[in-house]
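Read through the structures below before going on.
Laboratory data are not the source of any read-out in this text; all were calculated from the coordinates shown. Just so it is clear, the model here is predicted, and its values are computed rather than measured. Cβ atoms are built from the backbone, for glycine too; each structure is taken alone.
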Structure P
Amino acid sequence: MSSILVTGGRPLGGTVRASGAKNSALKLMAAALLAPGRSVLHNVPDISDVSVMAEVLRHLGVAVERAGSSLTIDASEVTSLEAPYELVAQMRASIIVLGPLIARFGRARVALPGGCNIGSRKIDMHVRGLERLGVEVVFEHGFIEASAPDGLKGADVILDFPSVGATENLLMAAVLADGVTTVDNAAREPEIGDLVDMLVAMGARIEGRGSSTLEVTGVGALAPAEHTTVGDRIEAGTFLVAGAVTGGAVTVTGFDPAHLEMVLTKMRLAGCEFDLYPDGATVHRRDPLAAVDVATLPFPGFPTDMQAQFMAMMAIAEGSCVITENVFENRFMFADELKRMGADIDIEGHRALVRGVQRLEGAPVRSPDLRGGAALVLAGLAAEGETRVGDVQHIMRGYEGFTDKLRSLGADVQTVEERG
């Protein structure tokens, strides 16, 4: 196991480029299953989650090759319709192969998912939506056995909650269904729009991109496509917070600032200033950070994937604030680690009361999940002394070259091997 060693106290400065969005690339890879032939994806991050998804596809008989930041996915010969537990358990997003496999082949067998321990992330919305399209689902021996004996039929589906994963699975099933499917209360995240763009490039007929109502008119077949992954707004936000907590001027390119509008709004209220560009932003501040309340919500609300990073910033802000987590119930686990560094945080249910302290102190901490781990590194950048963040395999799931990019901004940070 590796750790990230951070020596804090240095203002960061310079420019860093956000990679392609993890939360988009994984779903685009699954979408390639919908058509025989070679699809090409550009701007794909080189992270462990992408490697796991590539192994899932290879297990299905799909050829996956990387050249730089591009993936070629040849789904001409799909030899298995089963995603095994040993792969799905590593990453919950593997469940996304369910929709395209059923759409193209009429059946699928996918292990019940694992992944970050940040909440139940029940898949009942996926299942109920697919059942509306004519899918028969059986849970057996830890697997989802799904089949469409009479083919997929268009239907009206209303989601209980704008679930990103359920919206994506339903989209990929509906594109080859007979008739029209309407998904109401659909997720509106930019990554959904990115998936829609690829599906349309493959020949799908989808209306309502970017809205909470998506209308899909099924087609008889899709063709492979070439597509460039949208920039990772969460990675971009993480580096912008790194600049804010250290007091430096940091420019992040490779993403659309409109995809991070609520985060930028809250950071402005906290005392940050921004220069915005079509493909990036620069953060800087002259005054101390000020406490700001935040509540996570589906897009265009404040993203749950930025909550931990924002809490790390609020830990050293002047005043007190309340951070409310409305998306995942276990996403405050990293707060106990942050308290080891001197943060003053009280958790009650899905709310955290954060009282800003004058300074954090370096300490040994452990990453409980992907975003919590990144937030602890950010806290280490602002802390006095040395912080060792363990269990960094979580961070590597979602950030390409994380320590290299931080070092390019002037951070004293390195990856080291654990002793013993």
Structure Q
Amino acid sequence: MKHSSTRWFIVSLLFVATGLSFLDRQVLSIAIIKIQEEFGITDVQYGMVNTSFLISYALMFTLGGWLIDKIGSKTGLALSVGLWSIANCMHGFMTSFNQLLAFRFLLGMGEGGCFPGAAKTVYEWFDKKERALANGVAIGGSAIGAVVAPPLTIWLTSLYGWRGGFILPGLVGILWVVVWLWVPWKSTATSSTTTQIPILRPVHVPFAKLLRNNQVWVLIVIRFLLDPVFYFLMFWIPKYLSEVRHVSFERIGSLFWIPFLALGVANIIGGGLSDHLIKRGFTINKARKSIMGVAAALTLVTPLVEWVASVEVAIALMSVFMFAHGFWITNYITSISDIFGERATSTVVGLSGTAGAISGLLLNPLMGLVIQNYTYRPLWIASGLMYPLAFLVFIIFIPRIKSLYDSVTPPAATVGA
């Protein structure tokens, strides 16, 4: 397989992997209806199961990222996808609440390494002129996974029972690992501009050194600020549509996928536009920040969700927000790889992801209190203001996106697959 086709085949595999990660974590939200009937699991216990996933997911975002920087993206992602796929299959054989709790913890451990590993893989195979588009395609699978998860799970459950809804996607993940390990991992990859990109031996930056880097903390703070906004839309849209907009359960299912489709499309377009700007002569700094600035501006329409009369217009505004988030997150992750390169991209993506998961874990109960005791209005207003605030933090404290470490890495090194 030629390098030019290999690298895009790898990106397509990353698309599938991130899609599986979101699909696998959402199966339980549908299957729990049947599981509760069969095993008598209470809502409180179900909350504990979700917390089990979030704790291990937050922990392994950083540890998984550090491990992948240490052992390389090919081996690291194989371990990550393999672990969560096996854990997903194990859900289909559970016979008690304690088993479900344990299997959910294992699922989070595996999935924690997915996005750090995807970012590192893209950096290894793509130069600056194509890196954002490749990242957009790679992480865009997560949005598509969120779109297809509900109907696919219901279909599989109708054919094979709720256990089949876990086992079959898990088997697909195991097959993915086989294909991933089969892909030749050469010492060099060729971009479309025929530039030879050395894939270097993983020489990771010491963890303590990264924690002394101010830019790492800026990126952590940004993710801490913004992830709760994304979780708000992911977790609370159905409830909002039901309680405030009085939309039926069936119609919620027909509307909920639209914002996530917008997210998946924006991941790819946002990456492609950023790369296009670089090809037109923009610096990396100007290209990435231009797209992120557009994204921040687009989120300003989000508070209007609270005031528009039409449900369809409200969904359209939510879709604009998700579209903006797709622009933002693709260029945010690509900026991390631009700055930290081969030696620390996975670790820094992991650290920031852990910060976001912890923030979401802490603030989701607070969101519930605000909604219960007041209205959704403060949350819609905050959703429209946080991205512009984060963008100001980004441009002030990271005035220039530039590589910090790659220039000191010996060019002759190669990766051991």
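From P, Q, which structure was mean count of other Cβ atoms within 10 Å over residues 125-132 = 21.0 calculated on?
Numbers: P: 21.0; Q: 23.9.
The value was obtained from structure P.
Using distance in nm of label points 7 Å out along Cα→Cβ at positions 53 and 325 for the comparison, can you identify which of P, Q gives the largest number?
Details: P: 2.4; Q: 1.5.
Ranking P, Q on distance in nm of label points 7 Å out along Cα→Cβ at positions 53 and 325, first place is P.
When mean count of other Cβ atoms within 10 Å over residues 221-228 is calculated for each of the structures P, Q, which structure yields the highest value? Going through P, Q one by one, mean count of other Cβ atoms within 10 Å over residues 221-228 peaks for structure Q. Among candidates P, Q, the computation of helix-only ellipticity at 222 nm (-39500 (n - 2.57) for each DSSP H run of 4 or more, over all residues; to 500) that gave -8500 used structure P.
When relative contact order in percent (Cα under 8 Å, 6 or more apart) is worked out for each of P, Q, structure Q gives the greatest result.
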